[in-house]
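Rule-based calculations on the coordinates, nothing more; no lab input. Model, not experiment: these values are computed from the prediction. Cβ atoms are built from the backbone, for glycine too; each structure is taken alone.
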Structure I
Amino acid sequence: MRGYRFLAQPRWLALGFLVLLVVPSFFLLSRWQLTRLGDREHSNDVIRTNGGAASVAVDELMTPGAASDSVTDAQRWRMVSAEGHFDVAGERIVRKRPYQGANGFWVATPFVTSAGVVLVVDRGWIAATGGATSAQVIPAPPSGTVTLTGRIQPSEAAPTIQPTDLPTGQITDLNVELVAGTATHYPGFVTLVASEPAQDSGLTIRSLPALDNGPHLSYAMQWIIFAAIAVAGFVLLVRRERVYGDTTARTDVGPAPAHDVLEDP
């Protein structure tokens with residue numbers, strides 16, 4: 001049986017370094033998945049608590065002109081109502097918003113309430129048509145006085161100066177200031193649930209997200225298993241080398257030389 005001096009060989013040092021590198025990385029990836037699981041569970045709790053609450057007037061939950069970070073989990077997913085009219089001239093579509101496996105856009109339209117405050121309304125989702133620079137056909141909102149209900153969402157962070165190569169009317173994120181402009185507006189936007197009169201067909205109204213924890217726990221366990229496999233594999237290789245040596249380095253010395261045979265005289 002051999003000792004462990006072979007571990008000082010360059011190839012074993014390299015293999016040991018690789019194990020020391022990947023094992024902590026696997027644990028960090030596992031911890032990241034557990035963090036995402038915690039975020040998902042918290043989001044589900046907010047949806048359960050707020051998603052079923054009765055609808056109230058938008059002014060009861062959002063203050064016109066307030067900072068965008070004033071919309072917290074206490075308001076998110078709450079149902080609110082408002083009366084006013086849509087301002088199609090300020091309409092924008094938000095890029096790269098996949099839904100049920102298809103790429104598409106959110107349609108964000110300013111809604112001027114009866115008090116003169118702009119409420120940004122995500123009227124729904126449309127599938128992307130044509131190339132990246134193609135104009136999209138957007139169903140028009142109902143005209144005249146409209147009463148709507150929708151669920152509050154916080155304004156998304158977005159570059160103050162949008163990319164110059166975006167097609168006209170498209171934005172990267174649903175930031176209320178990119179839609180409302182300089183007009184007095186609410187700090188968050190709402191995703192439309194219903195309106196009276198109803199808008200034309202062609203826009204998909206998104207329902208509440210599914211209340212499941214996703215695959216994060218199983219992914220976290222997989223990373224732990226990968227770390228265990230890496231350590232166990234290295235230990236087995238070391239034990240094999242210590243007991244049997246490096247069989248690949250052995251050479252075939254051939255059969256033993258034959259001895260001369262003495263014949264009887």
Structure II
Amino acid sequence: MNSSPLRTRSVKALLQMKPYLDEINDSVEKPDYIHKDPVQFMHAFTDKKDIEIAGFFAATMAWGRRDIVIAKVDDLLKRMDYSPYEFVQNYSTSEFKVLNGFKHRTFKPIDIHGLTLCLQSIYKQYWDFEQFWKECYNEGINDERPFIAIFHEKFLSQHHDVANRTKKHVSNQEKGSTCKRLYMYLRWCCRKGSKVDLGIWDFLSPSELLIPFDVHVARQARRYGLLSRRTDNWKSVVELTNTMKILNPSDPARYDYALFGIGALDYQLPQRFLLNKV
């Protein structure tokens with residue numbers, strides 16, 4: 001396997017590509033995108049706690065084809081009577097039977113059980129989920145550590161009854177993970193002025209968001225010279241985000257829509273921008 005870096009674009013060449021990426025982004029990031037994406041489950045609620053819990057489960061389960069993910073999240077929320085905060089607040093081991101038969105990829109009832117208990121513990125200690133994330137963020141600044149890694153540790157330590165197998169469903173960038181699903185969730189919660197992302201949280205500036213890094217985004221980033229690294233890991237996420245910051249320093253994660261659109265929705269950039277065969 002070729003391990004040499006891929007060719008990348010100059011700043012001048014990036015800026016020449018920007019109008020085309022912006023046009024694709026604006027075409028993808030529209031209200032009709034919502035019903036085709038797991039973000040729809042955040043839009044289904046009006047109470048902040050319902051919104052953030054539904055979004056967390058939807059993002060955590062966002063693995064595989066979007067239509068299947070949507071069906072599975074809908075199944076889970078139906079088991080919660082579409083009242084996620086009430087379900088989390090009142091959940092006990094005796095309620096485990098409600099989860100029997102649930103399955104999505106490697107997610108099993110025991111995993112939903114553990115995640116629910118952790119959320120329940122958080123809502124007993126904090127006003128809402130954002131306050132918990134903000135504490136992780138501030139602790140990361142104080143300890144000079146990535147706040148996502150601190151979230152991983154603090155979230156999974158909230159309750160003793162969390163199976164080891166469940167812990168793999170909450171990513172940790174200190175282990176090299178791209179943390180795609182967590183950063184997609186943060187994009188949903190923190191980006192302002194979007195027709196898709198809700199922007200209900202304020203603890204993190206949109207300028208600090210990283211690109212949710214999936215296979216579609218990675219492949220197009222490499223094809224068009226936005227990313228030199230060939231491996232899908234945390235360093236690649238940082239490199240791609242830094243490239244997109246050249247185009248939009250205040251909101252680099254917006255280009256997740258453009259790259260996803262090119263990779264999965266058949267949008268096209270002019271042929272002259274192709275730089276690498278991958």
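Structural remarks
- Top of I, II by volume of the Cα convex hull per residue in Å³, for residues 101-228 alone, largest first: I
- Set I, II, criterion distance in nm of label points 7 Å out along Cα→Cβ at positions 45 and 197: the highest-scoring structure is I.
- Top of I, II by mean projected area of the Cα convex hull in nm², largest first: I
- Ranking I, II by distance in nm of label points 7 Å out along Cα→Cβ at positions 5 and 181, the structure that comes out highest: I
- For -16000 (helix-only ellipticity at 222 nm (-39500 (n - 2.57) for each DSSP H run of 4 or more, over all residues; to 500), calculated) the corresponding structure among I, II: II
- Comparing distance in nm of label points 7 Å out along Cα→Cβ at positions 141 and 221 across structures I, II, the highest figure is found for I.
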